[in-house]
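Once you scroll down, you'll see the structures, which are given as structure tokens.
Just so you know, all these numbers are worked out from the coordinates, no wet-lab data involved. Nothing here was measured: the structure is a model prediction, and the numbers come from that model. Cβ atoms are built from the backbone, for glycine too; each structure is taken alone.
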Structure 1
Amino acid sequence: MGGCRLWHYAEPADALRDALRLSEGMSYKNAVAGLRCGGGKGVLVRPPGPAPSGRARNDALRDFGDLVASMDGQYLTAEDVGMAERDMAVIAERTPHVTGRSRRAGGSGDPSPSTALGVMTAIEVACERVFGSRDLQGRSVCVVGLGHVGLGLARLLRKAGATLVVTDIDRARRADAEALGARWLTPQKAMAANVDVLAPCALGGTLNHESLPTLRARVIAGAANNQLSTEEIGIALAERGILWAPDFVANAGGVVNIGVELDGPYDPRVARERVLGIGTTLAEVFDDAEARGVTTLQAAMDRARARIAAGA
């Protein structure tokens, strides 16, 4: 099971690498979340500029639906970057193997609120580990990326009393920052913001050799997939005393929510309870990492691989 991403790439090979990298992450995510399914990822390549709309978009979605249908249930698709609930409805015209359809259509709807809730829980658990309290009142947080998940997370943080710094590559999102009462920074400056928590919620690879020396947050927990450019960055973060919540643990709320849909019939109360369970899982990952003297990435990957090996 995995989402379908609509994005632009400089070269076709870049799209293939992204799909392979993301599908690996989905395998770990689904395993750690306790879902009885493997991981996959669909990537639709769009040209630079504005995203396609109308007939062109729908034709591409139907073609993807035909591809999913040809797999005869071996792959279940869901919403990802660049996609929306209405897109899943178009794909569902060609295949029943679609999750995240509207509640009216019997699905669980947009998964982003559940992803945001899971990341919020991860931030609370990580803050408790580093600062001694889950209370986010007055805690400073920088949210990098104000898409569906990032904006939802920022709203949860504001409600909890956090002091917000935000950014996005789309300057139109500055209006959202003003509505939140958040301070706006450029994406380049946001990674180096002097805050307690950094929440990467855009695309992956932002924790790399260039950004590492500039990081000032003591906690990193966000919704972006594949945040570490290499595994060595995870070691470097630990050496600097920065607690990183493994992304495939923290951002699993969406797939956990979809897992409830697959159990059927969908119950939002059950979904919320299971998403909040991400906090317990993350605390166990932190405990394991500390006890074994390994990085949080290693502890989370070992947990995922053990579940995959056991077929659970």
Structure 2
Amino acid sequence: MALPSDATLADAGEFGLISEIVRHFPQGEHVLVGPGDDAAVLRVRTGHVVVSTDLMVEGRHFRRDWASAADVGHRAAAQNLSDINAMGGQATSLTVGLAAPADLPVQWALEFAAGFAEECGLVGASVVGGDLTRADQVVLAVTVLGACTEAPVLRSGARPGEVLALTGRQGWAAGGLAVLGRGFRSPRVLVEAYRRPAPPYAEGRRAAEAGATSMIDVSDGLLAEAGHLAADSGVAIDVSTASFEIPEPLQAVGAAVGADPMSFILGGGDDHALLATFPDGSVPEGWSVIGTVAEGEGVTVDGAPYDGPTGWTHF
């Protein structure tokens, strides 16, 4: 039975809400048992299974007055799908845990589900289960499973003499967050980039096939992620600012808030671009070389230590 448009979660009840939410989630042919049982059952044929989990907490990772429920759904799905992409894999299945206040409108939950499902549809992934409980604020816990037909690309394979390359939009979400934090809504293109990231979903597998030696998605900040590659691989990485063209909207926001627009690119996250290392000469089309790998440790910018923000920290 359809719920009234002004119904809350308390009105719908746990199972009433679940029955409405699962209508948004079509199942792929690899799903033998989807939502409704104690666990999902998936068909795995060949390759490696890769798994990742992320949390989103209201007030920490998103605000309902800054983004619609559908936007939050897109963001929650994108950050998980991107983790599989960064391994060189293809996401296939996800589970979603939703904790929320009893007075949260049912419509918010359904719009979230619609946005989540739409983002999953970009890579052909299915939502196969989840959980629902009561909490004082909205908390989302998403687990994604995927498969790699090539060997998974780890963070630990970079070697001296290789190059650092990037694909996807970078710094746009950080610019949008800076705008929202000042109480504005323009440039709209940056605000929308924050609300709905556009990860380069096709590029993870292409990078693996091209011989990427290490890879990571830029969720917390470009320099922070480069630092993970450097630390796990036992190498030094230098990022060249001359390799970046600063788009006009970032220049405008930098001027408006008194910030160097390059700081959005170097320290910004949430765009979910891909950062990878390649042997020189094997960088795929569509990737831009932005730095070098050498013996040593740590990350530098233009050959020198960088004292600006390198990315998001959770604690």
Structure 3
Amino acid sequence: MKRIRVHAFGGPEVLVLEDAENPRPGPQEVLIRVKAAGVNPYETYGRAGAYGARNPTLPYTPGSDAAGTVEALGEGVRDLAVGDRVFAMGTLTGSYAELALCERLRVQKLPNHVNFAQGAALFVPYATAYRALFQLARIAPAETLLVHGASGGVGLAALQFARAAGLTVIGTAGTDKGLELIAQQGAHYAVNHHGPDYQAKIVELTQGRGADAILEVLANVNLGHDLRMLASGGRVVVVGSRGDATITPRDLMSRDASIMAMTLWNVPVEGLRRIGYAIRAGLEKSFLNPVVGLELPLAAAAEAHRRIASPGALGKIVLIP
């Protein structure tokens, strides 16, 4: 099989295409013929060696999101069949490859109306959004949610979940195309976060009370401002940051507000399996609709990493083996 391999930390150029032997599934494992692999920002940090103690062990194949068909089953797996359409919520061998080995608990069936590229856009964005909104922020119908970077993978997932749950959604984006996309996807209000006084505009849209919950994808830039856009009892959930943030604690104190943060890697496998069922239900009911912004061949993994690190993301980038 073909796979992308990283032998040394560095820039996108360290992603190289190699030949490798086909993996074989062990007990309670599933081998997937990858039809599409999702690309996530965290994979660029790992490739660069920016995770410190959590850096991947070299050499390795990146990727956790994949969709495809069951190629082979390990001993004890009886509820799947060879040829089943599936999506993966994490892999053992990396998803930037023609074949990926997964634990059974991390594999979900993919509804027939969802294509493989969309299936590869599910795990990290939708699991992150679900955990942040429902398990941490505990959003409720009639509340107002502010989603920063709503035109990206996590942002769009959050928007779709929140609309289905009965919230009023304010989404931000930095380009006209991004604003158009989030409006099409159901945001009640779309705000350009490069515009003058955009924070004041968001507060105005809430009739001055602020947002009940904020999904924060770039805390080092936005967190201090977020606290001044919260309603009383408001919650910020940080799902992404590229540096340090400065806040004024009194902005929290005066609102009885809170800041929470998360990473998917802290969620137990059983918890991810439960989230997977919630995602699959949303797909089956068609209120979840992954948006794929760009498809590239597997050999163009370096280009995918360059693009995902650039501002103005529209949906998910996927690799096609």
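Points worth noting:
- Among 1, 2, 3, structure where helix-only ellipticity at 222 nm (-39500 (n - 2.57) for each DSSP H run of 4 or more, over all residues; to 500) as derived comes to -9500: 2
- For 17.3, 57 (Rg and Dmax of the Cα atoms in Å, for residues 29-204 alone, calculated) the corresponding structure among 1, 2, 3: 2
- Read-out semi-axes √(5λ) of the Cα gyration tensor in Å, for residues 69-132 alone, computed value 19, 14, 12, structure in 1, 2, 3: 3
- Here log10 I(q)/I(0) by the Debye sum over Cα atoms at q = 0.17 Å⁻¹, for residues 5-52 alone was derived from just one of the structures 1, 2, 3, and that gives -0.73; the source is 3.
- Structure responsible for 3.5, with distance in nm of label points 7 Å out along Cα→Cβ at positions 77 and 269 calculated and labels 1, 2, 3 on offer: 1
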